[in-house]
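Right after this note come the structures.
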Structure P
Amino acid sequence: MNTSPDILLIYTGGTIGMIKDFETGALVSFDFDELLLNIPELKQLDCNIDTISFEKPIDSSDMNVDQWKELGDIINDNYTTYDGFVVLHGSDTMSYTASAISFMFENLSKPIIFTGSQLPIGDLRTDAKENLITAVQISALQKKGKPVVAEVGLYFEYKLLRANRTTKINAEHFEAFESLNYPALVESGVHLKINSSFLRTVNRRKKMVYHTHFDNNIIIIKMFPGINENILKSIFELKTIKGIILETYGAGNTTTQKWFVTMLSNAIKRGVPVVNVTQCIGGSVEMGKYDTSIALKKAGVISGKDITTEAAVAKLMYLLGENLPLKVLKTIYETSLRGEMLEN
């Protein structure tokens, strides 16, 4: 007997969870226990929907590693009960949180779909309803009793993207997110077009493993012409820093001034991993392609390949939390764990 999939809808905060108070005209938090009353269209979907909310919903600008764990715990505690999860989250840091969740759940065999909106759910022109309805529909898709999507996705404006491949590119347009280095997993039109060849395959013989240790003693340094030696020196010498992400030019290039390369080399010798990611929203780091990155490769800088900065942050925190030797961390970092970077 076929039973409808059970979906858990988790509200963390953000614009999507706002409706207009008819008396004051002000935006107020949405009561998610009354979700079906406010969005009756959800009843037409062939699934059962339960809702849960953060005890204190937050603006996504305030998201941190503790709240990543709070969200992860909700999913993990309910993992065997539900067939899929939809996470409502503010768009500003959605790519960071969704990337983190992808690393927290190893051998994931169910969908965890993030979505949100640019306008509140109570706004006349809102994008919230379409995003939410389609995110739930995708999370409930099944084939032969198994979820069609079995990874962490981000659904926004007619596209489901691999979450750890996304970047927020626009603060005003409904099409707020892009994944320039990896195609859409699902496209929503008159029908849902599922790009099966781009979906992650699941080894159902392996058990899901839940990871919670994130070490956030890291920093992002964005390269720019005229970067100051003394300021960088004071940052690099901080004893609390356990990892550095370098946002470099183009295919992974930096200044070749000796002081800079020496600084990187000394940090790596102290056991601090340095990850090279490109400032470009599309493309990949190719260390050694130009003379300006040969020195980085020799110093032992980790290639972030085509990883986004958001996923690079989550991955570095995750691997630092595993307490790995630097050489092992480098090897694992340069390997695709959850489809977040090129396979080779």
Structure Q
Amino acid sequence: METTMTETVLSERLQIQRHFFRTGATRSLAFRLSMLTFLRQAIETHEAAIYEALKQDLNKGQHDAFTTEIGFVYGEIQRMERQLRRLARPKRVATPLLHIGSKSEIQYEPYGNVLVIAPWNYPFQLALAPVIGAIAAGNTVVLKPSELTPNVSRVLREVFETAFHERFGIVIEGDAEVSSALLNERFDYIFFTGSTRVGKIVHQAAAKHLTPVTLELGGKSPTIVHKDADLRLAAKRIAWGKWLNAGQTCIAPDYVLIHEDVKERFLQLIEEEAFKQYGNGVGVSSYVKIVSDDHLNRLSNYLTQGTIEFGGQVDPETRKMAPTVMTGVVTDAPL
């Protein structure tokens, strides 16, 4: 499939999915389980290519790629395969007094044609986790991967082409213009993971058709360290959570609020933990790189907004930034 397409071709491909959903084939529990099996088998077939794509796009090593991306998806498929029969079973509920003498239950039905828009920071895991849910619920799926991770995007397309007929699941690659064209189409549900800025655009587009939407957006995750905390354990956990994936995690600790009595000791310990877990980042071949030049420049500009306690090294050639801690940052600074 080409990376871009006309809106006419896009509409035609979506219409094929809508017609297939109306046949009722996706409602079958056996069909949904078979689609999950096909997806797992396709991932297994392309596993080496997935590792290589994650290495090319984000410099993820095999261990990092499995624990944060591929293994997570395998686990999600297995969990859904185990629990789907229970989740799909009608749920008995109390009957209203007006209908006494009858029985009441909630029956779960698919929405229809689902659009999943994936982010770049965990481009494999956060693309397929919502896809698994959509399949298990009996929907057809359109997946739009991030253009900032083109190698993972290509492999996702190959996985879909191996696992599914286009009437059930397709990957649409491309840039922001392709995303806009997709949002102009009418879907029955949209699942978006990404920034608040783009989330607003997605929500506005969905509102035109009253399309239900799930927005999984980045937020703020401050960490509080009081003076009675186990400082070494806190430093170990904060260092791991902050610099995993080179900090490109939506729920990574944004900043630390720490009791002044233990500040200096904590700074010493977190520097030790940062070096122990990640080295100096820039000079470590296995350390994850920043996804694009624009994002590296954005992060580099933050380095002037406080005092660098340690770190701060940036290598534009490899797009790596050392684990860094800054103090003296004013509360209204962009950092």
Figure out for me which of the structures P, Q the number -14500 belongs to, where helix-only ellipticity at 222 nm (-39500 (n - 2.57) for each DSSP H run of 4 or more, over all residues; to 500) was derived from the coordinates.
Q
Cα extents along the principal axes in Å, for residues 163-202 alone gets 34, 20, 18 when computed on, of labels P, Q, structure Q
Compute FRET efficiency 1/(1 + (r/R0)^6) of positions 59 and 139 (r between Cβ atoms, R0 = 41 Å, to 0.05) for each of P, Q and report the one that scores greatest.
P
Entry that produces -0.40, -0.51, -0.62, -0.85 once log10 I(q)/I(0) by the Debye sum over Cα atoms at q = 0.08, 0.09, 0.10, 0.12 Å⁻¹ is calculated, selected from P, Q:
P
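Each reported figure results from applying straightforward, stated rules to the coordinates on display, with no laboratory input. Only a predicted model underlies this, so the values are computations on that prediction, with no experimental measurement involved. Cβ atoms are built from the backbone, for glycine too; each structure is taken alone.
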